[in-house]
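Listed next: structures, encoded as structure tokens.
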Structure I
Amino acid sequence: MTQTATPRATPPAPVTQLSSDQVNRYKRHLILPEVGVEGQMKLLNARVLCIGAGGLGCPISLYLAAAGVGTIGLADVDVVSPSNLQRQVLFGVSNVGEDKVVAAAKRLRDVNPDCNVVEHKTVVNSSNVLDLIRDYDIVIDGTDNFPTRYCVNDACVIARKPNVYGSIFRFEGMITVFAPHLKNPDTGEQGPCYRCMYPEPPDPGSVPSCAEGGVVGVLPGIIGTLQANEVIKLILGIGRPANGRLVTFSSMDMEFKTFKIRRDRECPVCGDAPTITEPIDYEQFCGAPILDPKSAEETAREVENAKSPKAPGSAGAAKPDPSLDARGLPPGYAFKPDWEVTPRDVKAMQDRGDEFVFIDCRLPNEAAITAIPGAKLIPLQQLAQRFDEIKDRYQEKVVVHCRSGARSLQFAQALRQAGFKDVKSMAGGILLWNKDVNPGGPQY
């Protein structure tokens, strides 16, 4: 993914009075005493940066543009892929393969020509974050990875910018405002920052992404519009900002909960004696890359498949991924011979008629998407309850597979600890199987 130089958010000329067209456009705002003409001009003169133009960034920027926020910056380096369309409401099929910031900007300008949309096609990291946020009044965190979240947090604290934070996973989301330079409206104390809530990042790989765990399509709209609402309140100076409060939402229970969060006086960024006064190496701090190479590869493959002409009757004509090596593994894959077998090895075992126990440790809903014939479904989460189904086969060869190889390794480790002699995980899971052994099979 290529990056472009970060443009400056040069603001348009200040709005000092509303035109007749603007009075007509914003009249539902103007009749609100809390907004009125003065408030609408505050919105038109405001400068807001949305970091991330995906699930959260789409509804956030859409509603801020409609509300008349005068300058909206969009920072993202990704392109639109077909799997985005389930929840990223700024985009359509015609946008697949386009840079998200370009496609989003075009849509926002159509929603409201008053809106000056600034496109930042860039990875947000320690080298550019302070320059990026400098020209904006408010920063919105719509990101999906821990290095960027810590990076955005630290920069906002250093630059004294409100950070309107939101996150989503499966059926749940959360939102708050991190702004230690502002007072908690309930206590009069300084508010917390992201590090006050999460002093240390989780272990790499321990928290599944939306790509791994899924997200219901409407959830980003719910959380994103709540973030947009906080931004509007901050611009207008009305209501109680969520500074010092974490609001969670469960779509399954249709329930909101509010938790008080306080500033940590020992926090290295916003505490009484901060030790972090400039951005650090966040990939090293989190032990994870800002850009997940697997996610980038998946996006590129989705776009390529969507753009490739499909001739009638071409089903089944797919060929194995040419980027795989002689063993059928992706470039740079750290194969563990004591713990893994390749999908090609498993296919060869099947073709020879070898006797072995083949286990699929995914969830039933995943197996309904794509499955390998002959594999017995025992979800990792149910291993303890269903151990009796396989305990007598501890002397046989066992192969376990999952989506991409992480859960099957955990399953294999558990079986070895239980006394199984010959257990291995299928490297790369069914996603690699569907690239090599069953090319054209579903990737999810």
Structure II
Amino acid sequence: MATSASRLRVAICGAGIGGLTFALALSRYPDIDIDIYEGAQALAEIGAGIGIFPRPWKILQMLGVEADLLKVTETKVTDGPVAAFRYRKSDQREGVEIFTLVTQGSLALFHRADYQQTLLNHLPKRCRIQCSKRLRSYVQRQSNPIELLFEDGTKTHCDILIGADGLKSAVRAGVLGEKAQLAQSEGRWKEASQILTHVNPVWSGTNAYRALIPVEKLMSLAPGHRVLTTPGVQYLGKHGYILAYRISGGTLVNFVAFVSRHHLENTVFNGPWMSMVEPSAFAPLFAHWEPEVQALIACIQEKVMQWAIHTIRPMRSFVSGRVALLGDAAHSMTPHQGSGAGQAIEDAYILATVLGYPGTNRNTVHRALRVYDTIRCPAAYKVMELSRINGRYFTFELDGIDLDTMPPKQQWDSLQHIRKTVVRNWEWAWTTSIDSSVQEAVHLLEGRT
């Protein structure tokens, strides 16, 4: 229920990383009413670890959650050069160290549930959260409030609707439906049909297999394991790779095995997108890999979460009228740059900035959302493509070149080419700042360039 003094009534569909970060950022403006609608019966993040690079970490500092987040991570966040993940060619009996990724500032690693709970602890009580509220559809008319219809048959209204409802976003379906309807009304039938191809996610050709390994278990099996003494390791090889790092205060190892069939990218995955499977579903690919990989897999005795990684086809815009998308609803990407969460955080902060701007009200909100779209749409899709490219390099998909048929010197040169490309494509995450995007947003709202 809006208060008489409220400037805007904002409804957020989705209480994941993007939705909660946006709510927290928007709560800095007391004259904006905030309602969060979560489809699940209870607030619980699916998945295990996430990484936050220095660029989005600065946003979390500005939102005042840094101190509490540091209590739930093994990472010692510092400035300056920091050794992050180590990269190895591991699809052989004796692995080869390729390089150590060095960032300017730390890559902070978290359990998703820890991140979510920390934000919930900081969210003011005036931000109302309702669970078991999955959006079915919405109706947007030019001058009236937006009407939201939920799966349970209830309705509500808002001035602005934010879709932070993830990969299978109902808000995205509504946004694209509106755009397609407009194109049809103007006789642009081919364009309308093309717009609707962005509604449903597509398979990336890669499956991930997630598990949490107790550190004590790995320590007893392999006391000198690199994962126990480094920030994290990526074990690379043909058709797949493994990522492992410590989370939850150093008590658990977040383990993810990726199995890729890149020729199936943008196809339909036959089967459940998320399911519990035996380790035998992925272990055969890694059977001949180096001993450290075997030790990690040996620690996994129970079923693991199989995640068929889906993305969405890039859209021209995140906005339709007074409705906007953020996070996975706008740009669900592969996890190969560890930037999905960070991009959602950036969306959240820029969107909160333009809506919180003093000149933004019910009459000017369209301009604010256009500014958000101008800044975030191209930036997020650039990161999305860089993440896709990383996935190719991590699985040695090198323009038809087979590393295993190369002489040692040529193979080493190719591995160093991978290093240079991966680092160059990733440097934006620690060499640039959100400050320039915030300044651009304010300048655009003020009519300056």
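Where a number appears in this text, it was derived from the coordinates with a stated rule and is not lab data. Source: prediction; values computed, not measured. Cβ atoms are built from the backbone, for glycine too; each structure is taken alone.
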Exercise for the section: Could you tell me which structure in I, II was used to calculate relative contact order in percent (Cα under 8 Å, 6 or more apart) as 20? Expected result: II
Completion exercise
Computing P(r) over Cα pairs in 20 Å bins from 0, in percent for each of I, II, the value 25, 56, 19, 1 comes from structure II
Exercise for the section: Output the label of whichever structure in I, II has the greatest value of FRET efficiency 1/(1 + (r/R0)^6) of positions 247 and 303 (r between Cβ atoms, R0 = 30 Å, to 0.05). Expected result: II
Handout entry: Comparison of I, II - label where mean count of other Cβ atoms within 10 Å over residues 15-22 is highest
Key = II
Practice task
Kindly point out which one of I, II the value -11000 was derived from, the read-out being helix-only ellipticity at 222 nm (-39500 (n - 2.57) for each DSSP H run of 4 or more, over all residues; to 500).
Solution key: II
